[in-house]
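S.K.: In the part that follows, the structures are each spelled out as C-alpha cells.
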Structure 1
Amino acid sequence: MLLRHAKSDWNGAAADDFDRPLAKRGRDAAKRMGAWMKQHKIVPERIVSSSAVRARETTLRLCDALGMDAARVVYKDQLYLADVDELLAVMRDCPKEAKSVMLVGHNPGLEGLVNYLCGEDVPAAANGKLLPTAALARITLADNWKNLKRKSGALIAITRPKEL
C-alpha cells in the first residue's frame, strides 16, 4: 500500500518544508481514510512513514482511526521526497515475511512508484492527479520485497478521500 500524506498547511508558522504540519482538511482526510480502511478490513502489518511532520501526523491519525498500535510504525528520513529508487530500497528492506506493508510518503515519488510497479496506464482522477493528498494505492506484488521489478505489481485500486 502506498499512501500520500494528507493536505499540509502552507500558511502555518513552519519555515522549513520538512516541518509543515497538516491543515484541518488534511487531518480530517487522514482520519476518514483510516476509518474507511478499518471498515473494509484493510490494515497493514507494518507502516513505514516519512519522518516529515505532515507524513507523521497523517500516519498517527490513520493509526488512531484504524485502532492500530503506533509502535508498528517505522519512520525513515530517506522517505522524505524520495524518488522511485529510494522508495524501492525502503521496500526491499521490509521483512520477507511481511504480507502487507504501507509506505506513507510524498509525490512525485509515490506516483512514480505506482507507475513503475503497475505500468504507465494507471488511471488518474478527473483532475488529472494520480495520488492527490491522502490517497491510497493498493497493489499486489508478484514477487517478494527483495525482487521488485518494473511492472511486477498489479493495481487493486486507488482510493481518494474525495471519493469516500
Structure 2
Amino acid sequence: MRFIASVVLCLSFAAGVSADDLVITEKAFGCLLDQPKVRNTRIQNSDPQKLKEAIQIFQDSVPNQEYPKGTILQLIPTEAMVKHDRAAFPNTNGWEFFALKISADGTTILDRGDKVLNTSLKKPCLDCHSPGAKFDFVCEKGHGCASIPVTDQQIAAMQAADPRCKK
C-alpha cells in the first residue's frame, strides 16, 4: 500500500511539473553571430521547429501571433528577451527581459524579469515594449514602439563586436 501511495505521489508531482519547463541560464546566451538574423534581430530557440515558427512570425510581422515558448530575441549583445508561458510573466505576455554582461569568457546575467531596466536608456524594458503588445510585445519599426537611438549600422557593429564570438 505504501508503494502505491508513493507512485501516486510521484505521478501527481510529475504531472505538475511539465517536461518542457523553461530554465534559462547564462549558457543560453552565446555569440550573436551564431544565431539566425531577421533584419537586425537575432532569433534562437533550442527546438528547431519552434525556431522556424519564431523566424516566420518575426519575418511576417503579423499582429496577434504569439512567439513559441523558448524563443530568445536579441538586438544587441547586452540585452535579450525570452518567451515563457504567459502565466510566468502575465504583464509581458510571457516575456522575460534580461540585462547581460558579456566578455570573451561568456555571459553574466545582471538582471532578469519583467521589470528590468534597459541598460542604455535606464528605463524599464516594458515601457518601450508595451506599445508593441499586439505584436506580442516585440518592437520593430511599425509596431508602435518608440524608436531607439541606435542606427542599423550601429546595431550591426555591436553584433559584430560581440566578444563571445572571438574564439
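Any read-out appearing in this document is the output of simple, stated calculations on the displayed coordinates, not a laboratory observation. Note that the structure is a prediction, hence the values are computed from the model and not measured. Cβ atoms are built from the backbone, for glycine too; each structure is taken alone.
S.K.: State the single structure among 1, 2 that was used to calculate mean count of other Cβ atoms within 10 Å over residues 111-118, giving 16.2.
M.R.: Values: 1: 20.8; 2: 16.2.
That value comes from structure 2.
S.K.: Tell me which of 1, 2 gives 22.8 when you compute mean count of other Cβ atoms within 10 Å over residues 103-110. Please report the intermediate quantities before stating the final value.
M.R.: Numbers: 1: 22.8; 2: 12.9.
Derived from 1, not from the others.
S.K.: On to the next question. Matching task: 28 is the computed value of relative contact order in percent (Cα under 8 Å, 6 or more apart). Pick the structure from 1, 2. Can you show the working numbers first?
M.R.: Numbers: 1: 28; 2: 20.
Going through each structure in turn, the value belongs to 1.
S.K.: So helix-only ellipticity at 222 nm (-39500 (n - 2.57) for each DSSP H run of 4 or more, over all residues; to 500), computed for just one structure, reads -7500; which one of 1, 2 is that? List each step's numbers first, then the result.
M.R.: Numbers: 1: -9500; 2: -7500.
Computed on structure 2.
S.K.: Can you spot which of 1, 2 the value 54 was calculated from, given it is percent of Cα pairs over 20 Å apart? Could you put the intermediate results ahead of the total?
M.R.: Values: 1: 46; 2: 54.
Structure 2 accounts for this read-out.
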